[in-house]
Structure formats: C-alpha cells, structure tokens
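Structures for review follow.
Rule-based calculations on the coordinates, nothing more; no lab input. Given the structure is predicted, the values throughout are model-derived calculations rather than measurements. Cβ atoms are built from the backbone, for glycine too; each structure is taken alone.
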Structure I
C-alpha cells in the first residue's frame, strides 16, 4: 500500500493572498482541517491547519467589538498565518513511511508530491482508515491474538494449523509486545471455525499462548 493509494487526489487549495476569513469559510465549507496553499503557478508555498487558523482568529476572544474584529481579520492574509516550511512526501512512498514521518514530526497531514508538483494530501484520518481495513475492523469473525516465539516459521505454523482445520483468515497482522523482546503477537481474524475450535487448535500447539479471543 503506497501513499497514492490512500491520499486525496487534487486537494482543495488556497492562495497566499486570500484573507483568513476566506480560508476559514473554505475549510468549514468542505469540512477539512488542512489546506495546502499554492501560488499562481500551482506551486506549493505553504499549509494552513486548524491550529494556525485559530491562532490568527484568536482576536475574536478579545474585548474588541464584532465590527472591529471583522475589520482586522479582513486585513490578515493567508501568507501571514500559513506554515511555510512544509514537510511533504512522495506519492510512491509506502504508506507506513508517511505514518512514521507524521508520528515523528507530530503533524496531522502531509502534502503529497509527484509528477513535478502537488498531487494530493494524506492525513491522519486516511491512515486510521487504512488501519481499520488492515485489521478487518468492519469484518465479522473470530479475532484471535496469539503470543509466539520470535523466530522463523512461527507465523506460518499458526496459519497452517488454522488452514488445515478449514479456517479462513481474513486478517493476519502482528506486533512485537513491549518488554518481551523474544516474542511476537499474531493477530488473526478467522471464519469457518468456532471460537472453541480455534482455542483447541492453539492449545494443541507448543509455545503458543492465547492473549485474547473474541467474536466480532
């Protein structure tokens, strides 16, 4: 799964000379939290986020009248409130690299570059939805979390044992548990078998422990 598979293509953009009230209306109207800012040639020059926008609109909380607030805000241009040093990512990068960059930089989106310019935007919501799909959150079945030794062939041993009994794996993922460096946790979702059948399968395998099993 690459960034281009998750991103919003041809995102709505603003221009640096728009006043912040126009930007606010644009973002509210399209229900978006991040707005790339491009110049007259279409080149990315900045990014407006809800945080940067609220910072510009904080005048509304002052003792000024609504007329005075509106007058002041009508003078503030987007170029004065946008993030200028924008972190971007290429459309052909794996999606997990986008997640890593966003987590490390503590940001909620990445404008996506390709074909010589801005081609999309990927947000934390896009990554959340990808995680839902990868973990089969909207699929029914028996969800099973199994702790195994972290060594070659262990995941295959688990999946083969389930398949040999006629189980269908709609999800197979995993992670390294904290404070257990020699272990691996496999998370699977299985249909065609009952909860009790799955428990019997795991209990018949050496060095496998059920951490969680539930029907979802």
Structure II
C-alpha cells in the first residue's frame, strides 16, 4: 500500500489546522506523529479516513483519490479519539454488529481478536460497565479485526495499564510485519521512538520529519 498526501491544507473559519502537508507513506512501516493536542495529528487522520475534506490538496491510496475515486480507504482500521460503542451490548456483540456490515470475518475471528487484546468473548458485561482500559482494548480489537492494510491509531495507549501497553506494542509490531501501513499518534516520544520507523513532528498544522531510521531496534513480534 502507498499513501500519498500532496499539498493538503485544511481551514476552519479563520484557523489553519493543516498547513501544506506533503507525505509519501509505504506499507510495512510505522510512521509516528509527535505533537501537542490541537497540532493537527487527528485532523490529518480524519482527512485520510474521508471524514473531512481538505480545503486544498489531495490524498491518494494506491493512486485512488479520497473524495473523488473512493469515499474512504478500503481495508482500513482506525482508532480515533475515544472509541464509542453501544453501551447496552457486550464487547463481542459490538464487534459482531460491526463485522456484519462487510461480512468478511467470522465469529471465530472476533473471538480470536478479543483474546489478542486481553478481553474475553464470553464476558457478559455490557460495555457501559467497562473500565476505560477495557474500552480502549475493545477499540484496538475493532481497528485490527478485519486485517487492515492501513491502520490509523490516535493515542492507542490512553487508559491502559502496563500489560495493556505491552499488548498494543506487540500488536503494532505484528501488523507491521504483515505489511500494514501504520500511522501512530502519541504524546510519548520514547514510545514513538521504540515503535516507529519514521517520526514526524507536528506543530501548528505543519508536518516535518525529525527521525528517519529504518535500521533502529524494533520490538520482536
């Protein structure tokens, strides 16, 4: 997969939230986004998803333009901001309902991915009774359950304890080894440097490469 972002800008009223962003991203790579809240990280992810339209510029997935040739990237998984689920359903029921839209995975696949993030498919608790960390794990499961080739993760470590963070690190490494293109937004520079092949500093809607080292030590999948 190849993601090409060309001269993308986004203005909301008098505020420029994305400022002439240019990036070429390839599969099998983790790209870290390092920046403060409101710097433009989430807005770029929303544009890649097709949730917003850029004021200027283009976003292409393998030569297909978002908003023209396709409405949103195919084979994409995402965790943007706080994951939202049906509160009166269990975690398994929520994922089963989402999976029924495309009908590409089985109940066994859902159970497997829940186990992967440390949740139990047989847990009868409703999501409204989940802790913040459990909701975050469910959000990660939702993002990866359909075996995406593009994965957008916005602060995936929020609300997780040490074991949860280790699970997410492992998942990111496994997805990269499978050839997935991963865009990872995180406040923790040390976490980004551990996981990323390339880091972009994000400031006032501008994206600039600060670290690019494909030979750096990776966590083993």
Checklist entry - FRET efficiency 1/(1 + (r/R0)^6) of positions 53 and 141 (r between Cβ atoms, R0 = 35 Å, to 0.05) computed as 0.75: which structure among I, II? => result II
Next on the checklist: When Rg and Dmax of the Cα atoms in Å is computed for each of I, II, which one produces 24.3, 75?
Outcome noted: I
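For distance in nm of label points 7 Å out along Cα→Cβ at positions 29 and 117, which structure out of I, II has the highest calculated value? Working shown, then result.
Working: I: 2.2; II: 2.7.
Across I, II, distance in nm of label points 7 Å out along Cα→Cβ at positions 29 and 117 peaks for II.
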Checklist entry - When relative contact order in percent (Cα under 8 Å, 6 or more apart) is calculated, the result is 29; to which of the structures I, II does this value belong? => result II
